[in-house]
Structure P
Amino acid sequence: MRITYRVLFAIARGARNLLDLETSQMLSVDDRFLSILGDNCRQLRCINLNGCRWVSDKGMAALARRCPLREVRIRGTACTDKSIYILAQFCPDLEWISYADYSG
């Protein structure tokens, strides 16, 4: 099933009590989506972004600064070590990070 950008934005704007979001391998997930998600879903605790290649440090910063994240999966994204630092700084309740640097 292919989730369109339009559907993702409807979720980000309307599901204000969202706690957990599974978006792995969704090519339409990007930094802009994470920013809107962070603005509207302030209770978000867990997110799986594995394989979302358009997600970068910028999007993670927008999300981490606004949501009390506990579990984050960012394998196969454009995130760097900077995202790990951001998560450590802004998410004191963080319990799980799944991340691998595939750059070599």
Structure Q
Amino acid sequence: LGSGISAISICAKYVHTCAIVTGGGAKCWGYNYGRLGIGSTIRHTSPMDVNLGSGVSAIAIDQGTLSHHTCAVLTGGGVMCWGGNGFGQLGIGSTTDQLSPV
């Protein structure tokens, strides 16, 4: 996770793992397919920072049943999701996959 960084919450399923870390950041790693929320589809075997936006902190994280998408609950009650969206599961009004949090 990095020097001085601890996991607060973790979700590990089929092909990728994500964690909420100290300070409210999110990190993901694994096979990817666009599911890591890092703007690419490249596989990463080490934790990668998910860009939730400036001043945004997450308090919980979970993956969909088949691990195609990931959502984070933000402080203040907001939600950001990324990954597969073939059935509209990201709740953004389309079925376009998202490589970064929306």
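Rule-based calculations on the coordinates, nothing more; no lab input. Since we're looking at a predicted model, the values are computed, not measured. Cβ atoms are built from the backbone, for glycine too; each structure is taken alone.
Miscellaneous remarks
- At a computed 0 (helix-only ellipticity at 222 nm (-39500 (n - 2.57) for each DSSP H run of 4 or more, over all residues; to 500)), which of P, Q: Q
- Among P, Q, structure where distance in nm of label points 7 Å out along Cα→Cβ at positions 7 and 31 as derived comes to 2.6: P
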